[in-house]
1. Once distance in nm of label points 7 Å out along Cα→Cβ at positions 20 and 52 is calculated for every structure in P, Q, which label goes with the largest value?
2. For helix-only ellipticity at 222 nm (-39500 (n - 2.57) for each DSSP H run of 4 or more, over all residues; to 500), the calculated result is -5000, so let me know which of P, Q that is.
3. Have a look at P, Q and say which one yields 3.9 for distance in nm of label points 7 Å out along Cα→Cβ at positions 4 and 28, as calculated.
4. Compute percent of Cα pairs over 20 Å apart for each of P, Q and report the one that scores greatest.
5. Taking 16.5 as the value of mean count of other Cβ atoms within 10 Å over residues 12-19 derived from one of the structures shown (P, Q), identify that structure.
Structure P
Amino acid sequence: MKPQERDELLIRLDERTDNIYKLTEKQEKHLSELNDKVSKNTINVDRNDKRIVRLEECIANGVDLHLTKRQVTVGGASVVSLIILALTALGTILGWW
C-alpha cells in the first residue's frame, strides 16, 4: 500500500469512528429518555392498579359515609332554610302576606 492510499484510508477511518461515536452518543441519550418514560409508565400502572383494587373493594363492600356533627348541623340548617324560603314564596304567591 502506498503512503498516499494509507493516509486516505486513515482519514476515512477517523471520520467513520467520529460518526460512530456521535451516533452512539445520540442513541445513549435517546435510550435514557425512553428509560425515564418507561419508569414513569411503570409507576403510573402500579398506581392505577391500586386505584382499581380500591374501587373494586368499594363496589363490593359499599362506601361508608361518616358525617361529622358540624356537617349534619349545616345540612339540617340548609334544609330548614329551603323550607322557609319555599313557604314564604308560596305564601306570597297565594297572597297570605
Structure Q
Amino acid sequence: MKVQELINLINENEFYSLFEAECAIPRDVDKVASGLELNEHRWYSIAVDVYKCEDGFVGIRGAYQSFSEMQSWKDIDVICGAGEYIEKTTITYVSK
C-alpha cells in the first residue's frame, strides 16, 4: 500500500481509536512505532502510530488510551487523522 492510499483510507473514514484504525489497515503494512507524541488528558490519551508503506511512512493520530471503564471510544470524540511522516534517527543512552 502506498502512502497516499493509507492516508485516504484513514481520513475518509471515522475511526474513533488507533485500534479501530489498525484493524482497517492491510496486513502487508507494518507498524514501526506506537504511542508517539503522547498527549494525556483527564480521561484519555492521544498518540501517534507510524506505519511503513511501499513509498514512505504514515503517522496516524488518534485516541490511544482510555482511563475510564464507563466511556467508549466514541465518547472520547476524537476521530483519527493521518499524514505523511519521515524517519529520523536519534541517539539514546541506557545504563550499563
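1. Evaluating distance in nm of label points 7 Å out along Cα→Cβ at positions 20 and 52 on every structure, the highest lands on P.
2. Matching structure: Q.
3. It was calculated from structure P.
4. Going through P, Q one by one, percent of Cα pairs over 20 Å apart is largest in P.
5. Only one of P, Q returns 16.5 for mean count of other Cβ atoms within 10 Å over residues 12-19, namely Q.
Read-outs throughout are calculated quantities, based only on the coordinates presented, and are distinct from any laboratory measurement. Remember, predicted model here, so these are calculated numbers, not experimental data. Cβ atoms are built from the backbone, for glycine too; each structure is taken alone.
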